[in-house]
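In the part that follows, the structures are each spelled out as C-alpha cells.
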Structure I
Amino acid sequence: MRPAPGEVLHFSEDPTIKLFRPHVAPTASETTAYVWAVDARNAPSYWFPRQCPRAMAWLRDSTTPADRDRIIGPGGGTRVHAIEYAWWDALRTTTVYAYRFDATPFKPIASPDAEPHAMVATEPITPLATPEPIGNLIDCHEAAGIQLRLLPNLWPFWNAVVKSTVGHSGIRLRNARPRPRGSG
C-alpha cells in the first residue's frame, strides 16, 4: 500500500477517524503539533502493528559493498525490516488501515543531515476517503521485495545498522526486549 501521486498516507489500526488534528505525541522529540503522514518511500516503515518495535535498513548510493553484504545480506532486494519473534503473531493478525490525504498541506520533516522520515501538516486534515485495510502485512513486504527478519532481540542488528553506511530507521524501539548484556 503506497500513496498515489499527489497523496500521502497515514497508517492506523483505528478505522473510525474522521478528522486528523495536529498534536504533539507523548514520545515525540518535536514540540510543534502536527498531523503525521508518509510518502511512498517511507510507507513500508508502517506496515506493522503500531506498537511493534522494528529496525529497518535500506541501500543508498553511499552504501559500501561490505555493508550491503553484512546488513542486507544474500536474501536479495534493497531493504530489510527486522522484528522480534514476540511480535510475529501480531504482525500476522493485526489489521492496519491506510488513510489517504491530499499531499498539498504536507511538508517533509527530517533530522539535520538526514533523509525526510515523514510528512507533516499543521492544520486539521480530512481524509480523502474512508480508510482502506492494507491487507496481510507479510504479503505487503513480499510484494515490495522487502526482506522480513525475525530476531530474538533487535539490539544486535540495530547496533550494526547504525554503525554502517545503509539508510536506517528504528520505530518503537522502546518496546523491544532489553538490550543483551554487552551489546551497547
Structure II
Amino acid sequence: MSESPSATELIRKIEQAFAHRKIPAEAVVLEGRLQIDSDVEDGLWFQGKDWREISRENWERRYCGLSYLSSQAFAYYLPSILILTVRDPRNSPDLAIDSFVWQLDSSPGVENLSPSSYRYFEFSDDEFEAVKEWLLWACENKQDVFYGIALGGPGDGFGRAFDAINLIHKEAMKHRERESVD
C-alpha cells in the first residue's frame, strides 16, 4: 500500500485533475421541477461562482445544495470542498463533507448505488483518482466527521464511500466503452 500524499501533493493532484472544468452554464437543472425549495435554492446560489472563491462558511450554510447540483456543477464545485478540507482539516466544511460522503455511503454492489452516482460518469480517470486519494486522506484526518449509516466507527463511512467511488469508476469505464462502440 502506498504512503498517503502530503497535503500539498493532494491539493495539487485535485487542482490538476479538475483543472479542465469550467463554470457550468447552470448549477441546478430546473426543467421538470414542480417547486423550488430552500435546498434547491442552496444549489442555485452557486450559479456563476468560481469554486476557488467559495468559503467554508458558504458550504456550511448551503451544504444541502450539493445534492441538487447538475452533473457538471457537481464536478466543478467538488474540488472546493476537497481542497478546503485538506488546507485546514480542523476548520473544514464538515456539513458539506458529510453530505458528499453520505451520497456515496452504500452497501457493496452496483444495485445499491444511489441515482446520484450517475453524475460521476463524466468524471475523468484523474478526477476519480483524486477523489479516491482524498477519501483515503479524509479517513485518516477527518474521522470525526462522518460515521455513516452503519455507525461502524471512525473512518468506516469513508471506507464504504471509497468502495462506492471505486465501483462507480469501474461502471463509468464500462459506460465509456459502450459509448465508444455505439
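What follows is calculated from the coordinates using simple rules that are stated; it is not laboratory data. Here the structure is a predicted model, which is why all the values come from computation and not from measurement. Cβ atoms are built from the backbone, for glycine too; each structure is taken alone.
One of I, II was used to compute distance in nm of label points 7 Å out along Cα→Cβ at positions 113 and 129, and the result was 4.3. Which label is that?
Going through each structure in turn, the value belongs to I.
A value of 33 was derived for relative contact order in percent (Cα under 8 Å, 6 or more apart); which structure in I, II was it taken from?
For relative contact order in percent (Cα under 8 Å, 6 or more apart), the value 33 is produced by structure I.
Suppose you compute helix-only ellipticity at 222 nm (-39500 (n - 2.57) for each DSSP H run of 4 or more, over all residues; to 500) for every structure in I, II: which one lands on -17000?
II
Given 27, 18, 17 as the derived value for semi-axes √(5λ) of the Cα gyration tensor in Å, which of the supplied structures I, II does it correspond to?
I
Given a value of 53 for volume of the Cα convex hull per residue in Å³, for residues 57-96 alone, point me to the structure among I, II it was derived from.
II
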